[in-house]
Structure P
Amino acid sequence: MGAIHELGQAMRMRRAEMGLSQAQVAALSGLSRQTVNQLETGAVPDLGLNKAERLATLLGLALRVDAGRARPARLQKMTPLMRAAATASVSYKASLTAAKLKHILMTGRVAEDYAPHLHAFLDEAPVSLLASVADQLHEQVGLDRGAVWKTYRRLAHDVKSQREIWA
């Protein structure tokens, strides 16, 4: 399987998990819906690196060139939930813990005290981090990745997030 086909398959799966249509992905990425469709169905023989990177970033996927370098030790020890909680807490005196964020995402309910943190997380965290958190919840507690994305979307609506992917 070629890289372009692999990207198309991963993109289709992630788009479905996120609850986005091909038209939404096209609009958010600046590509045509036809290009998105052809990529997902394997009909695109080639896609420029800039376009591929734009799509991957939008969907929280990574295009990597592995030069054999290890990630910094401090990042290796942090789980996605830990990184997400830290991201959500940057601007606030009280910190949102990874355990509290996990509870919010599992129950779909956020206490008023943590609504600003959740707003910051859903508005500002890279989509790749949102995807990693969904993966972690799937692996640790068996939550369906699509259900996590639905919870993100509902919580984003509740905290009035303006991020385009939640529209």
Structure Q
Amino acid sequence: MIYLWASLLFLSNLLAWGSNFFGVPGNWLLLLFTIVYKLVLPPDQTPDLSWTILLMALVMAIFGEIWEFAASAAGAAKKGGSRRGAIMSIVGSLVGSIGGAVIGVPVPVIGPLLGALVGGAVGAFAGAYFGERDRKHGDRVAIGKAALVGRLFGTAGKLVFGLVMLIIVTADSFADF
């Protein structure tokens, strides 16, 4: 029976990890599902999820957030982006992620994920561009490009940290380490 629960944890965590493509805090959902799994299962069940793995997953979630924030902020800030441009970039990336996911639906499985990733990046560009309305066109484009690249690098890094979380949690839930 424990392997059924471990399989459900894996599927839940896989969906949580995939939600990172849409701008949802998927790594934190993954950690939440893992904590609930650890607390709900009886302590005498083996294989058991260790507290060390939970702590490692927490650290990875924190590093993923730091990476995403640093990459996103550094891009536009290097080009002199304003706070309004940064806020509009965030809003644009959320709207773009949803729109991109909808547009990508005709392509099975990977379409919505890639659509959300590209849509989020394009949305970050558009948000930063329109958020810098007091600047010249060339400056707005440069800030928008920086926001787009920052969004892509930030999301990619967060996905890598989340994938490591998914692998270590899944491995420990199926076999004691």
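What follows is calculated from the coordinates using simple rules that are stated; it is not laboratory data. Fair warning: this is a prediction, and the values are worked out from it, not measured in the lab. Cβ atoms are built from the backbone, for glycine too; each structure is taken alone.
Miscellaneous remarks
- Computed 24 for relative contact order in percent (Cα under 8 Å, 6 or more apart) - originating structure among P, Q: P
- Origin of the value -19000, where helix-only ellipticity at 222 nm (-39500 (n - 2.57) for each DSSP H run of 4 or more, over all residues; to 500) was derived from one of P, Q: P
- Answer label among P, Q for the case where distance in nm of label points 7 Å out along Cα→Cβ at positions 27 and 155, calculated from the coordinates, equals 1.6: Q
- If distance in nm of label points 7 Å out along Cα→Cβ at positions 3 and 59 is computed and equals 1.6, the structure in P, Q: P
- When distance in nm of label points 7 Å out along Cα→Cβ at positions 107 and 139 is computed across structures P, Q, the figure 2.6 traces back to P.
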